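Taken together, the values in this text are just the output of simple stated rules run on the coordinates, not laboratory data. What you are looking at is a predicted structure, and each value in this text was computed from that prediction instead of being measured. Cβ atoms are built from the backbone, for glycine too; each structure is taken alone.
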Structure P
Amino acid sequence: MKYINTICLLALVLMTTSCLDFEQLRNNPNNPQTVPPSLLFTELIPAPQSSFAGDAYSFSQYHMWIATDNATAPSYQFGRGNFTYEKIRNIDKMDEEAAHANAPVYSIMGKFFRAYYYLEMTRRMGDIPLSESMKGAENPTPAYDTQKAVYIQALDWLDEANLALGNFIQTNPGESLEGDVYFNGDLKKWQKVINAYTIRILVSLSKKEEDADLDIAGRMQRLYSQPDQYPLLDGLDDNAQLTYRNEDGFKQTYNPDNAVYRAAIVYVDTYIDMLKKYEDPRLMAVADPTQDAMDANPGNEGDVRASFDSYAGADFSANGTVNSSKKLDGDFSFPNEEKYWNFIGQPAIWIGYAEQELNLAEAAHRGWISTNAATHYSQGITASMAFYGIAEQAATEYINSHAPYITGDEGLSRIHEQMYLALAENSDWESFFMTRRTGIPSYKFSSENEVDQIPVRWMYPSSENDINQENYRNALISQFGTETDDRNQVMWILK
């Protein structure tokens, strides 16, 4: 009887399990198959570069690293770029999880991020796979899309993301984003960022303003003339930025835990001399006087700090040993110790209001939008001054007396100079991209920097020659007339 009962029990178990899907039986409960879209959203949010860290601000000639021993000049031999298709895969996954969770706002943000990551790849390297990318085993060797095609598709995605997010906000009042490190879930602020980024990209295409397919002026005018549909950043409170604090994982890079930074990082004269040229009060906010200046007037620190002659930067193109000797002699200005040599420093900006306003000033100056260029120019400078704690009255006096808006080519150059000052030690590579496009400021370089010209692009990942050789080489020939992959080749956006 016991044997019969055992057989019956086994039969019942088999009948029960036969109704389950094999995938259900195979799933590991300790390895979840789904993830909240908010976690993917957090991972996809671009992180800003901390001041005095990485290559972006050094290659833009704001600061440089001068070691006391083994001193060498900075090398401008850029490495290779990175394809960030893992970000696109995570966007695809976020779309999938958003559908499961009935959270469409994450799919809307995914469209913005999709445009962002494709654009940031093409801005660095040129043509990239887009339309045939992300096919997996179905197409492991995707063809490259032209840079123009990438820009048109990405600009369309940005426009669609803005309109979709605006509609979502209107129909879902009170909804917010979880996992938002910038704005604590504020959707309206994200909509503003999408449009500020779109303005950044449109202005970066200034060399293609006559291209009818891109319709740069038309896109810019439609965006600017419809503030209800295309809201913009209203002030510094709308900056997409991270604020540091004295906690592990939240400290800025330039801090007392990294003592070597204090001794090695000095300002570059490209930046310092432009501040001095305009008698710009931001100089005193960001830099300390040289030790030579302090020693020449002991007991009068206030007067020393107030004099523009008390500040000097290093020559980026000079011999490393020469710069090291001058640093030890007290010839160069260091970052303002009181402001920066701590764990907080200044917020790290990804996309900011000052940049937006100066981009709008350029757009108006070029006649793309119907507005007063001088107004946006002044608002951009005033915002940059406020970021450094300089009062509005002082900013107004500076603009009126030292850097007023002017028309013509000289006025456009002045907008670019003020953009260079506003982007100092923030917004990652944006300053470098602006200089690459405009030639302002004129970077210093020599054979000490191991180049005979400033590079204008990153080479493609070396893996492309191994796994996608035919399409990779076809893209090089199509763009540059050669199978050689070189940092000095001029991309479509720069022609």
Structure Q
Amino acid sequence: MVSDGDESLVDAPVQVRFNNCSEQDASLNLTVPGAQYLTGEFSVMNMFHDRASYSRPGSNPERQLLLSRRENVEQVPEACAKSTWLLLHTNYSDFEDAESSKAPEFFGDPVACIEPDVVGKAFKNGQEIIELQLLPAELDTPADAVQNGSLSLAMPSCSKPTEDLLFGTVSVPDYYSLHPCECFGETHAHVEPVDAESNAAVPRKADGKFNVGLVPDQRLFSGPYTCEESASLGDLFHIDLERCQRACASKAQCGFYLFGKASERCTLFQRCNYIQDVGLQIENELYGMAPSGNSTYCHIANPERCWEEIKRRSMLSVEPSEIPPCLFHHQADACDALQLLLGKQDGSCARCRYMEASTSFAESGLRKVPLPESFSPASQISASCNDTSRLFAKIRGGVQWEGPRQNATFTCVSGKWIGELGSWQYMSNFTCQRCVQIGDASLQRLSLVSMPEVYFLQKRCLFRTFVH
């Protein structure tokens, strides 16, 4: 609860609005702690003279139950002669007269007697404490004959929203919406936007920590590329990849190693800030050494989508994204920029895959959970748009728009999500309007040939070097 101050938890009764609160429309929740097999939601199955009979489904006919007034039960045991309501099993002979001239008749074996009119009191008070007198056929021992329980109105839950928006709690507006660049927790392992490769890359640990730990050496590119010669620590020949890795690990200054598959040549580098095309049809593989020390890392949800939607734009932009840098992000930027400049892809560049798990951004992603399938009554959710669009609501039949807003809050009321009165009351009235990119005429020309990145590369400071 928030009231002009810090968020706090309050343990108190909450009043919930319930539309169509009548015996004809509402279901009932029966709770019997000492006889759990009787617990469940009883829905209206029949109306006769404005009086309802209720049924609860079960996994088989023996588990299906009815809650009926005594006058509708054909075989009332003597113990239930004064009862108002009976709980009973279903029977194949149960029927409802098609002409509605007769009350429904139930032939199932009674389970328990309920003396007062608990249904009427449940509708009046919202909840009623009840006493059930179980019949001998339901008992293992006579001492269990009397069971206490409660009967309450079953408040309709709300299904998860289907609109294309970001959803979260009131305090964490994107709690149910995982970004492709965020680290993911175990609940998101098999849920969009996490891809199968990212999920498979996360080991399942016995200590229960999911997606937090050390990382192996990372392959950063594959193709006719190399690093700046000034950072070279020497070459090794007639060597395989494993020995090349060990050679780099043995040198304190070595941060990268380049392996040529065909030439079996290994080059060790102190750094690799400027990636270059060698101009030959060869295939080199560059690896970054795994960070030393106690730093832990987490795998992001979808590296390719993260790069296409955020990281590349950040690399080209004058104002970089606020998302924290990933492991080896300088090399990822340099390799992608080189391919954009060349206008061709002779090799492949790795995308950002890991980031430090201790950052607030990473911790936020690890805590997120997928949007639940349903929400209990009075639940509240927040709806918003992503960073590249703004939230608007239609007014005047969609001719005009109201907004933008940062987010909007909805409450589950009688099975429906309801917002504030007016144009912001229903999610179906919302739209996320994308922001536009402003540039000169050359941006338009390059966009028409699907090359807008070249426009932004012109704004970057580039270093040109030659290798021989």
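Quick notes on this structure:
- Structure from which -4000 was derived, helix-only ellipticity at 222 nm (-39500 (n - 2.57) for each DSSP H run of 4 or more, over all residues; to 500), options P, Q: Q
- Ranking P, Q by mean count of other Cβ atoms within 10 Å over residues 84-91, the structure that comes out highest: Q
- Of the structures P, Q, the one that 18.6 was derived from, the read-out being mean count of other Cβ atoms within 10 Å over residues 340-347: P
- Parent structure of the calculated result 4.3, given that distance in nm of label points 7 Å out along Cα→Cβ at positions 44 and 188 is the read-out and P, Q the choices: Q
- At a computed 22 (relative contact order in percent (Cα under 8 Å, 6 or more apart)), which of P, Q: P
- Looking across P, Q, the calculation of percent of Cα pairs over 32 Å apart that yields 61 traces back to Q.
- Distance in nm of label points 7 Å out along Cα→Cβ at positions 388 and 412 - structure with the largest value, from P, Q: Q
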